[in-house]
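Participant: Structures follow.
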Structure P
Amino acid sequence: MIKVSVMYPSGDDATFDMDYYKTKHMEIVDRTIKPARWDIESGINGPYIAVGNLYFESMEAMQAGMGSAGEALADVPNFTNAESAVQVSQIVDS
């Protein structure tokens, strides 16, 4: 399983609309990128306001999904002004 973590950094001027992210942005992600599943983390303390995790059955599925990310990427300014960092990982155990 492949996990793509999209991490939105906190900061004095960082904004993040969690309600929009959960109800509108993730609907776009589901429809266009088509992960097997996803979850959202809300930062309590630390360097990130929020982290969105997308899970894919294979590297090929992840590459295909991310190739369709245009609409989701265009939606980012609707919920945050933060520049995200992305981590791609292989799940080795759960």
Structure Q
Amino acid sequence: MGHRICRTLMIVLILLYLAALAIGLIGTYGWFGQDRDPLSWVFILPLGLPWVLMLDGAGDTAAPVLVALTPLLNIAILWGLCHFMKGRSA
């Protein structure tokens, strides 16, 4: 049961990450006739917490890329927890 909930949460997190990534790219580059808005990346920040807070000292050129990749750490941690729970339920 716990493995099923964990897997569902991981799928939801991946879908939210992909949606936030798409919104960020569309807003940054003005795709589909949208106005350019660098604040469109704000939706990815909560998905990358707490790792986003540790990137305060990153350079100006590296920080946006690293912030966009931080949700992958949370996805990897959740994936590991799901595998751990799957092994324990057997």
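Readers should treat all values here as calculations from the given coordinates under stated rules, not as data from a laboratory. Please read these numbers as outputs of a predicted model, since none were measured by experiment. Cβ atoms are built from the backbone, for glycine too; each structure is taken alone.
Participant: As an exercise: distance in nm of label points 7 Å out along Cα→Cβ at positions 10 and 58, calculated from one structure in P, Q, equals 2.4. Which structure is it? Before the final figure, lay out the partial values.
Facilitator: On the way: P: 4.0; Q: 2.4.
Value 2.4 for distance in nm of label points 7 Å out along Cα→Cβ at positions 10 and 58 corresponds to Q out of P, Q.
Participant: Say we calculate mean projected area of the Cα convex hull in nm² for every structure; which of P, Q gives the highest result? All intermediate terms of the calculation are to be shown ahead of the outcome.
Facilitator: Numbers: P: 6.0; Q: 6.6.
Top value of mean projected area of the Cα convex hull in nm² goes to structure Q.
Participant: Have a look at P, Q and say which one yields -5500 for helix-only ellipticity at 222 nm (-39500 (n - 2.57) for each DSSP H run of 4 or more, over all residues; to 500), as calculated.
Facilitator: Going label by label, the one that fits is P.
Participant: Then there's this: The value 12.0 for mean count of other Cβ atoms within 10 Å over residues 26-33 was derived from one model only; which of P, Q is it?
Facilitator: Q
Participant: Have a look at P, Q and say which one yields 2.5 for distance in nm of label points 7 Å out along Cα→Cβ at positions 34 and 66, as calculated.
Facilitator: Numbers: P: 1.8; Q: 2.5.
Going label by label, the one that fits is Q.
Participant: Right, here's the next one. Relative contact order in percent (Cα under 8 Å, 6 or more apart) was computed and gave 51; which structure, P, Q, did it come from?
Facilitator: Numbers: P: 51; Q: 32.
Comparing all candidates, it corresponds to P.
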